[in-house]
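Bear in mind these aren't lab numbers, they're just calculated from the coordinates by the rules spelled out. Quick caveat: nothing in here was measured; it's all calculated off a predicted structure. Cβ atoms are built from the backbone, for glycine too; each structure is taken alone.
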Structure P
Amino acid sequence: MKINFNIDEFKKTILPVYRPYLEDYKSRINVFYGGAGSGKSVFVTQKMIYKLFKSKRKCLVVRKVGATIRASIFEEFKTRLAEMDMTQYCKINKTDMTIELPNGSVFIMRGLDDQEKIKSISGIDDIVIEEATELTQEDFEQLNLRLRSKKKEQQIHLMFNPVSKQNWVYKYFNFDTGKTPKNTRVIKTTYTDNIFLPKAYIENMDRLKETNYAWWKIYANGEFSTLDKRVFTNWEVLDFNIEQIKSRDYVEQVKEDGISISKVMFPKSNPLYRKSFSNEGSVLGMDFGYNDPTAMTVSYVDMKRMEIYIYDEHYQRQMTNKDIAAMVKHKGYLDNLIIADSANPKDIKDLNVLGLRVKGAKKGKDSIMNGIRRLQQFKIYIHPKCENMIIEAENYTWTKDKATGQYIDKPLDNGFCHLWDCLRYSTEFIKTRKDGFLHVNMSR
């Protein structure tokens with residue numbers, strides 16, 4: 001089947017920083033790393049589709065855990081093919097997660113947690129590794145050994161955002177010395193190289209530099225960095241009036257309209273101003289305990305200003321479900337949705353029977369770290385009356401590596417995380433937005 005492919009139009013979709021590498025097949029190992037939003041996974045996907053369109057090849061695409069592939073790199077390949085108007089010519093098997101191109105070239109998506117399926121694949125000509133920092137050094141070396149077909153120009157492409165210097169990729173690729181290993185090309189890019197990013201995304205990235213400099217260095221500027229001791233440094237204690245915070249947009253709009261606030265009758269039901277009040281901004285999170293405390297946070301999330309205001313908390317040991325229900329009713333949050341620890345479904349069911357609106361938090365691989373990264377993007381204000389939240393903020397720290405003395409990207413389970421867990425649960429509604437809001441997906 002002959003397909004008309006306009007290479008000039010295709011190259012326009014590739015970021016200028018990556019164009020020199022589109023037809024560069026000299027290096028066996030190709031490391032694309034740097035900050036989030038740099039477009040590295042988009043480019044590697046584009047390059048490999050182009051390479052396999054040119055000649056019949058077999059490419060293995062891997063992540064550490066197979067279950068994460070479907071919503072990440074598999075979707076990436078389908079999106080790129082759609083942009084190239086090539087989907088109709090390809091055989092896409094969503095069950096097996098394979099893509100066959102018109103010339104017989106094939107992409108096979110697999111997780112390294114299914115070694116038997118990996119071993120059964122023969123004749124691999126190229127390998128793409130997404131989120132390479134999830135792998136071990138042994139994983140990578142085994143993949144490198146499997147790349148031994150008779151085809152020329154065999155390559156492995158690795159993509160990742162740098163994490164702690166303790167990760168294997170740091171020493172393996174000589175980031176500490178700057179001497180690139182033999183037959184290896186290393187390309188670093190950041191969000192500043194991506195001319196296709198929306199303005200809102202760039203502004204959120206720049207804001208991360210102010211709220212948490214260590215995270216900005218790693219996830220925005222693409223540096224291997226030693227973390228600060230505290231998990232959260234983007235907070236401060238502030239004596240605020242939550243009703244005034246919630247009505248800021250309304251007050252600003254009335255002033256812009258040149259109207260006296262005292263003359264606006266029933267503003268929350270006034271069609272001109274009711275949208276200025278964000279009742280949905282209040283979020284509640286709960287962490288169950290008995291010998292450990294049962295904890296709850298009540299916060300207001302201002303997405304416009306990227307601010308979180310924590311204005312109420314609960315922190316008490318040896319509470320029964322009846323005690324919890326009574327506490328929530330007493331505080332006046334009976335009608336609010338509470339996102340709670342989902343480890344004990346029975347507790348959630350009991351509380352719903354008792355009249356509360358409780359829903360279990362979504363948990364999964366890296367949910368703690370993803371939640372932390374999400375919260376790191378906000379400026380967080382803690383009301384002085386939330387004394388336990390302040391104590392936890394001061395003592396919730398990263399784990400220190402005993403061998404090196406450096407803090408690694410794993411929070412220490414030291415008992416100062418209960419209220420922060422609540423805040424993570426309550427803000428899980430924050431997802432990727434079309435306006436470019438930076439969220440937990442750091443793969444691109």
Structure Q
Amino acid sequence: MAGIQLPGVGSGFPIQSFVDATVQAERAPKENALNRKQESLDVRISSYASLKKELDAFQKSLKDLTSKEAFQKRSVTLSNEGFFTAKADKNAVAGSYTLKVEQLAQAHKVGSGYVSGDIKDNLGAGSITLGMGAESFTVDVTADKSSLADIAKAINQSDDNTGVSATVVTDDNGPRLVLFGDKTGQENQISVSASGDAGLTDIFSSANMKPVQAAQDAIVNIDGATVTRSSNEIKDAIAGVTLNLDKLNNTDDPTTKLTIGYDKESVTENLKKFVESYNKIISTTKKLTSFDPESKAAGPLNGDTLVRNITSELRNALGAEVEGASSSLKSLSDLGITTKRDGTLEIDNDVLDEHIANNFDGIGRLFDGDSGLASKLDEMLEGFTGREGILTTKDESLNSQLSKLNKQRADFEDRMLKFEDRVFRQYNAMDQMIADMNNQMNSMMSMLGTGGML
């Protein structure tokens with residue numbers, strides 16, 4: 001009860017003990033039923049969650065097998081490191097190439113004439129036109145902001161700048177403006193002309209402008225053929241391969257062998273993860289649906305048709321032939337992945353290695369694409385664990401039942417409080433009645449001269 005209950009004042013017997021016993025007798029059956037139902041719901045919710053976790057992990061293992069890129073990755077190896085790097089996409093043909101980096105592309109750099117006075121001195125008003133390749137832009141210079149630093153700032157901040165940067169460099173001969181382009185190659189040479197005051201035009205005259213670094217193309221020899229490009233990043237020399245030149249080959253390492261191959265190691269690893277993830281599903285479902293005939297102990301989802309249907313659909317999908325696959329590799333069993341008696345998958349590594357080495361494209365046709373095994377499994381798993389999947393719906397239903405059960409428990413507790421209060425009042429009334437009877441008896445005996453109650 002909410003308040004403190006006292007022993008009976010009329011009879012002397014413990015009213016609270018009687019109330020507690022009566023309430024407990026009323027409470028126990030219903031409370032035990034509620035507890036049993038909650039325990040059942042909690043176990044089922046937890047069990048389906050553990051199954052969903054393994055199905056999600058299995059679906060995740062398919063990610064590297066569902067993409068069309070999964071079996072079109074290429075590996076790149078170099079006999080000598082440091083001269084260039086290479087990346088290969090799905091269009092690269094497996095094979096080897098002999099390369100020699102003969103020249104690196106570099107950007108053009110030119111320096112203006114030197115300033116004889118202070119670096120902060122203004123040179124005069126006018127305009128400077130700068131070009132790089134076929135593009136050019138003009139910067140206007142005012143007399144009060146015509147120092148080397150002002151001119152460099154105006155060039156760098158020009159909205160029309162086509163890729164020419166400027167900085168002030170001071171060497172033993174004094175300060176001057178150095179201009180350099182953001183693009184490499186002979187086609188991106190810098191040109192400069194100025195008009196206006198003599199102080200400005202003089203340092204930018206053709207007589208005073210001196211080269212600092214020549215514009216230069218990249219040259220690489222590929223299998224005896226010369227390839228010349230304006231950039232050190234060469235994308236169109238070998239189909240599907242991007243080269244980034246870093247250093248010239250030298251006499252110690254006159255050439256570098258580039259080998260393009262299939263990324264077989266990643267595919268092998270992904271297939272092993274695929275098998276391991278599926279086997280965890282089988283292990284989990286066995287534990288959840290188990291039954292020990294000797295102890296009669298059953299798993300929390302023993303006899304559950306939903307679990308049985310899920311494992312059955314997965315097993316059928318894994319055993320089926322794939323439409324559009326190569327004639328020599330139509331199913332997982334052809335790949336060396338077979339089902340054992342306990343329902344788990346096992347890999348015949350010899351068979352798998354043989355296909356990896358000699359039928360790599362066939363593995364891709366088995367798994368990837370809209371009709372591939374991985375895509376079909378992914379779609380099936382989405383029907384199990386997706387937003388509208390059967391396990392998601394089941395979880396929502398169980399949690400809804402749990403919410404209703406919690407409401408029933410709250411209502412039951414409220415009823416029990418009212419019941420306890422009613423029982424206490426009944427026992428209290430009985431106690432008062434006994435007190436009244438005792439008083440009456442004592443009065444009667446007093447009137448009869450007995451001196452008290454018999």
Next on the checklist: Quick check on the output: 16.9 is mean count of other Cβ atoms within 10 Å over residues 286-293, derived from one of P, Q. Which one produced it?
Outcome noted: P
Checklist entry - Among the shown structures P, Q, from which was the value 17 of relative contact order in percent (Cα under 8 Å, 6 or more apart) calculated? => result P
Checklist entry - Computing distance in nm of label points 7 Å out along Cα→Cβ at positions 206 and 294 gives 10.4 for which of P, Q? => result Q
Next on the checklist: Of the structures labelled P, Q, one was used to calculate helix-only ellipticity at 222 nm (-39500 (n - 2.57) for each DSSP H run of 4 or more, over all residues; to 500), giving -8000. Name it.
Outcome noted: P
Checklist entry - In terms of distance in nm of label points 7 Å out along Cα→Cβ at positions 22 and 422, which of structures P, Q is highest? => result P
Checklist entry - Here mean projected area of the Cα convex hull in nm² has been calculated and equals 26.2, so which of P, Q was it run on? => result P
Checklist entry - Looking at structures P, Q, which one was FRET efficiency 1/(1 + (r/R0)^6) of positions 30 and 366 (r between Cβ atoms, R0 = 30 Å, to 0.05) calculated from, given that it came out as 0.75? => result P
